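**Student:** Listed next: structures, encoded as structure tokens.
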Structure I
Amino acid sequence: MNQEQLRRRIAKGEDLHTEFKEKPIRPDDLAAELVAFANTDGGWLIFGVTDDRHIVGVEDVDTLVQQVDQVAYQNCRPPVTVVQEVLPVGDGKAVLIVRVPKGDQRPYQTRRGHFYVRTASGKRRASRQELLRLFQAAQSLFFEETLILQASLDDLNLAAFRRFCQHVVGDWNGQYAQLLMNWSLVREHEGEHYPTVAALLLFGYQPERFLPYAYASAARIPGTEASAEPSDVKRVEGSLFDILENITRFIRLHLPTPHRIRGFERETFPELPEAALREVIVNALVHRDYAIAAPIRVFILDDRVEVRSPGGLPNTVTVEMVKFGLAHVLRNPLLYTFFYRAGYVTDTGNGLRRVIRLVQEATGQEPLLKEEGNEWVVALPRRGDVGR
């Protein structure tokens, strides 16, 4: 950056990508500034400029350069990459320009364990949701891998885990504790072992104790308006496998199943294919954003069954791509893997295409797929010839 470029940048003032400092600052404050830039879009930290855009320069700039290097390496975790440039401004003073690229190992934190992000007016602590999205965007850690330090291994239904293991891998010589570690369901932290979010969701006795929004709300609502008074409501809790079975049971209860007697046998004709219903519920459980404090919602209305799951489509994925099986992006790869091992998903990315085909064959109508607010919505149309 030359003198003219510096003047132009100063003239724009402080913003998301630029911060002025009149003089050196404490190492912990400097680490917070570097971390905030690295966690956001990168930017410039310029020493020797006042908040009101006057160039005053700093003395002993060489010492400041060394301090910045040391703080970037020792006080930021992982170390933050910086590029420094010195521009003399006269009287033995200089402006130090510290360029901080957008980090490729986000999220970064200070040595005190604090995460920061940039805003238009400076920096601030990252919120829980911002932090989770930083992890997910960097693909260094998915939310499902987060440790729940308030929980212990006693909160896991190890008998259910053993049954699962015996079903998918055989007895495995009884080394179930090792499998929990191998499958990232349990990790060590400061000498103790703790379950992850995925472990509690899949095999927890009461996941809602630690993840109070990890449940489903099912409702039968007469009419066609979801805002109408429901005639039956059920809060469905437990492991994801339990939620799947209990939501399916609730839907069966409220969807009529016409039948006729053929010979001595009762032949049933479900209004909606159970395979389609199960696929939509599995998708909601496996692909929802568990960083959002909201439940899955299932509405059974007179004209449709609506499944709403928190979180829109992942970046770059569109509704059309989903409809035609052109995207197979996993928000929760661990949960997906366990449902695959249990035989609930096929790993082809064509689940919703199959739902569309099955529902069209059964009702003559196509399901509605859409993003609405912060929810992904799948609405399966009901046949008009079925009595309400």
Structure II
Amino acid sequence: MKPPTRKEGISFQVWLLGFVSFFNDIASEMLYPILPIFITQVLGAPVAVVGVIEGFAEGFASLFKAFFGRLSDRIGRRKPFVVWGYASSAFSKVIIALSASWPGIFLGRMVDRLGKGLRTGARDAMLLSASTPENRGMVFGLHRSMDSAGAVLGPLVALLLLQLTPNMRSILWIAAIPALFSLLLFPFVKEVRQKPQPATPIFSFSLQEFSGEFRLLLLALGVFSLGNSTDAFLILRAKGLGMTLTFVVLAYVLYNVLYMALSAPAGWVSDRIGSKRVMIAGIFLYALVYIGFAFDTQASYIWLLFAVYGAYIALTDGVSKALASHFISPDQSASAYGLVQMVMGLGALAASLIGGELWSLFSPRATFFFAAGCAILSLFFFAFLPAQGRKVASPSVR
């Protein structure tokens, strides 16, 4: 198959990977809005444990994203990493459903994030190979849109199940079904085999092989991620302001609706005005949302904050990958995307630990003020980032 052109639009492989993410995210997001409440109210763990679980899970995944991305480049394969990554995430749902205490949840989240570490760099490299310089923003945006569509449907299914049964553990078991179903699509997914890079040291993460622009991007994303703590804190904040569990889940759904609706348009806009501008706008919105959560004392404002939060993630998630593509070459794409995710994940680990401690020692406001401050500081580094790097050749898709 020849590479997609502006006229041909999005390739079939992009749609397939999008549907895999869609079904997997239905499963993940059936759990995500109820897990913080399950951990704190059913299992009786303190809020700080939520930060530990989510922070370490994200940090664990981040290390593996860099390692497996580099291994993918070294052997010139993408698909095996993606398949086993999604399979690990499906198995993690079973572990979580079996858990009788928070350490079991911790193990399940670690296995889930291991799966994310396995697949992320290789999957993003597959998406890059299925795009052209003219539609990269749209490709990554569409994939994030389909992923977030699952994040819309998942909480709604969980909410329906909560109305049918008060037993949260039943939802944990049912969540494994769509995750397992997503694996059935992989026989139809094709990959572009890259030239192996046997000289690439797997355990070496020297930045010297990457461009200066890419290193500056890593710095900017790292500073931002240092305050980008787990979304579980947003859920707990909403619950603490008096929202019922049903309304908390619906507010989270609203966030994902905006994420889904705006991701593809944000990618389209970034292809035309530049991904850097869209990225900066998104981070600015993030800072506003977290300042809003810090000052908010009424549950009614939570709806607006979650909606704007959905706009933030739509403007940054896929767009950041399109922005990174300007500064990397195809044969190092899995390593580069894995490294980006490692930096952001380690930042999220620190952010979740810091956020949990600030919440417990001071107040929820301290957690949100810290996050907003890191976001504003990161804008300083983004300002020095070139709007576009060197041109990168787009490999063909067979």
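Each reported figure results from applying straightforward, stated rules to the coordinates on display, with no laboratory input. Everything quoted here is computed from the prediction, not taken from an experiment. Cβ atoms are built from the backbone, for glycine too; each structure is taken alone.
**Student:** Can you spot which of I, II the value 3.3 was calculated from, given it is distance in nm of label points 7 Å out along Cα→Cβ at positions 181 and 317?
**Tutor:** Of the structures listed, the value fits I.
**Student:** Assuming 2.3 is distance in nm of label points 7 Å out along Cα→Cβ at positions 229 and 245 as calculated from a single structure, say which of I, II it is.
**Tutor:** II
**Student:** If you don't mind, there's one more thing I want to ask. One of I, II was used to calculate volume of the Cα convex hull per residue in Å³, giving 118; which?
**Tutor:** Only one of I, II returns 118 for volume of the Cα convex hull per residue in Å³, namely II.
**Student:** Assign the value 1.8, calculated as distance in nm of label points 7 Å out along Cα→Cβ at positions 309 and 333, to the correct structure from I, II.
**Tutor:** Computing distance in nm of label points 7 Å out along Cα→Cβ at positions 309 and 333 on every structure in I, II gives 1.8 only for I.
**Student:** Right, here's the next one. Give the label, chosen from I, II, of the structure having the highest value of relative contact order in percent (Cα under 8 Å, 6 or more apart).
**Tutor:** II
**Student:** Here helix-only ellipticity at 222 nm (-39500 (n - 2.57) for each DSSP H run of 4 or more, over all residues; to 500) was calculated and came to -25000; which of the structures I, II was it taken from?
**Tutor:** Traced to structure II.
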